[in-house]
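The next part holds the structures, each set out as structure tokens.
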Structure P
Amino acid sequence: MDVWDPETLNSEIHDTLAMHSDLILDYFAEDQRLMDEHLKSDPYESLKSNKHNADFSSLLEHTVSPLFLKRRIRVWHYTRLLDDEVSTMREKLKLSTLTLLSQRLDRLRRMRLLTEQEAQIVYDQSPFHKQESARSGRIYATTVPLSRHDPGVKDLLASWGGESAYSWLSDNAIAAKLRNIGKPRTVEIETTLSDRLDAHSATETAVRAWAKKLGLSIEVTGSDHAIVRDLDMAQVLRVHTEGDGLFDAISTTYPTGCGQLLAK
């Protein structure tokens, strides 16, 4: 399923959203009215509470979200990889860890893309050392396809190794080298919504997409998705590389219909 595309939702979720369309419309219409009122207020007035908030929150948490739990959805991973790293990813996804970063850096050293000293500096300055609990043992993706120019992913595409390699790097010369290793890639992954937090985030996107389907002018926002378990159940569907024709079309004309559904 694509949580941003109502046409891909299974019949149970689709029928449930259809059954509660009036509440969904009422909530978002009231939300927009209150925001307009807030922005135009003179003198300034605080944003008022949506009178449908309790019923809407209950719908998301107790009715729709449980239907998404354990469902399989498509997510989007943005990265910069060498060609053989793409081949390895196709064979088996690996969760990001400090050990894996060390192995990948060692390979760059053997390929003479980095010197031993440069590889050590990248390793020593990695955020993994201070943020291991937040970064280790997961693969980050997004629940909606994003353009390569989106501020949230453009740096991931520009530099090899992800944030764990470049985000705290103080050496500009090494940083420039990382920006010349590999090519920008967008990876489509099919994965399971394995916990309630993921299911709730997917629900919020799906409900916004449903409201847009019903005719409201609303932005269908996605969320970050961390693959942290059930890795054997995650599957790489496609890898798009800069210059392959579809890479630049992601979020505009690919996948089909996304331009209209995700337009702000």
Structure Q
Amino acid sequence: MWLLLLSASVALSGPRMSEVETRGRAPRGAVVLAEPTLLAHVEDPETDPFRAGSFVGSLMFSGGYITEAGPFGMQNISARVERGGQDRVRELATDALREALDSACGDCAWADLPSPAPRRRKLPGTYAEEGRDNLALPRFRLEPASLDPAALAHLPEADIVVVPLIVACYTHNGGWFPGQTWGTTAGARFRVLITSYDARAGQALAWSEIDVRYLDPEESSPNSSQVEQYLLEVFDLIGKPVRRKGPVRW
């Protein structure tokens, strides 16, 4: 459905970002694709996805900002943050990621497979867009945990299992994510972790973190059509690195 909408949408012109970090490449072999799952669904249920950088849905900031104590001192955050659209954005993001993987892999089989919670590693230091970027601080990287070999016993014969995890996918108006200094204009973000595993031992062979962003250069109070375009923009941006820079030699 989102591809049909994308083909009819107006092209956006503004800041784009595609960040891909790949650790190794799995060798060629028979591949089974696991159905995408959400990071928020495999981590501690007490964790706030918005503050943890694992939210999937639509964010609406209002009320200016407040200052609160953060992990590295005082930080800004929007005074009010309304969250909605979780089911719809989850479904669209799952379809977009599934289609990109299916396109990369060709005739790979799909299977239901529980994803283990990856390990979080905080990224030290600062970066050029810190304080204006559309993500919660502090930044982090993910390292996959091993799969339980017993969970692989029911899978079709394969050499490699690819497990896609939706880390975050959201749209937003202008406001302050946790830790921002100046705040951000409206936009969207889509981040995934794709891991290739040995299909018998369950050991992680290689993985890619792909993080794409769209920020409207001027708009802070977008209408619903603009918000829809932001979402479609990040779906389009993530397709190419998933197909060409993933952790598997398709």
For Rg/Rh (Cα atoms, Kirkwood Rh), which of P, Q scores largest?
P
I have -12500 for helix-only ellipticity at 222 nm (-39500 (n - 2.57) for each DSSP H run of 4 or more, over all residues; to 500), calculated from one of the structures P, Q. Which structure is it?
P
Of the structures labelled P, Q, one was used to calculate mean count of other Cβ atoms within 10 Å over residues 128-135, giving 17.4. Name it.
Q
From which structure (P, Q) was distance in nm of label points 7 Å out along Cα→Cβ at positions 48 and 184 calculated, if the value obtained is 1.7?
Q
For mean count of other Cβ atoms within 10 Å over residues 104-111, the calculated result is 14.1, so let me know which of P, Q that is.
Q
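Every number here is computed from the coordinates shown, using simple stated rules; none is lab data. Predicted model, so just to flag it, every value in this text is computed and none were measured. Cβ atoms are built from the backbone, for glycine too; each structure is taken alone.
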